[in-house]
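See the structures that follow.
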Structure I
């Protein structure tokens, strides 16, 4: 893995985490509460992104690196959101 791919994955993960955090804060400010169980849903989606990223790394070539980085970044960001809940 190149440094460019690592930074791209980290950037996608950070952007996903920030967008979710700001969205939750806005919902909490507007309505006083957030959706129950949303972190479990994000965790389940992250597992699906993670499995898809593993399969993409295994079966797709270098031409799909941007797609693979997106999957890795979404999985990492979602896992961070899920673990941050606890």
Structure II
């Protein structure tokens, strides 16, 4: 039984590492999208129409949503680990 519990703890630790890496990737993607939007908004000041594609704004919203899901998953995982 102890080995099984140890295996579950080890797997949960691996998952926590993967979730942490996912959070890092989402943070980098979010920062890059934010930078791109800022540059395009700046360039838009010289044009009649916005140069920021709607899809880029949607991507920014999606990154925010993903970040929330990852943070929620990390919290649940942490709760499970604390109970073990």
Structure III
């Protein structure tokens, strides 16, 4: 039960971060910031995925994948001057 609650908490936090980034894409947020946030999320997910004591059921891989997607979106976005 505790693992399920921890998993749901991680998913809620991840969803909040992704929604904040999505709203930031509509505004004029520099692409470097978006890419750095994506890289940080990827590293965080990688640490969770590699940790032998973490039993998240693959949530680390999902976090890392979402970070890669955010980085790719930041790379594809054009900065308009």
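Computed from the coordinates by the stated procedures, all read-outs in this text should not be read as laboratory data. From a predicted model like this one, the values you see are computed outputs, not experimental measurements.
Please state which of the structures I, II, III yields 13.6 when Kirkwood radius over Cα pairs in Å is computed from it.
Label of the source structure: I.
Have a look at I, II, III and say which one yields 42 for relative contact order in percent (Cα under 8 Å, 6 or more apart), as calculated.
The value was obtained from structure II.
Out of I, II, III, which one gives -32000 for helix-only ellipticity at 222 nm (-39500 (n - 2.57) for each DSSP H run of 4 or more, over all residues; to 500) as computed from the coordinates?
Only structure II yields this read-out.
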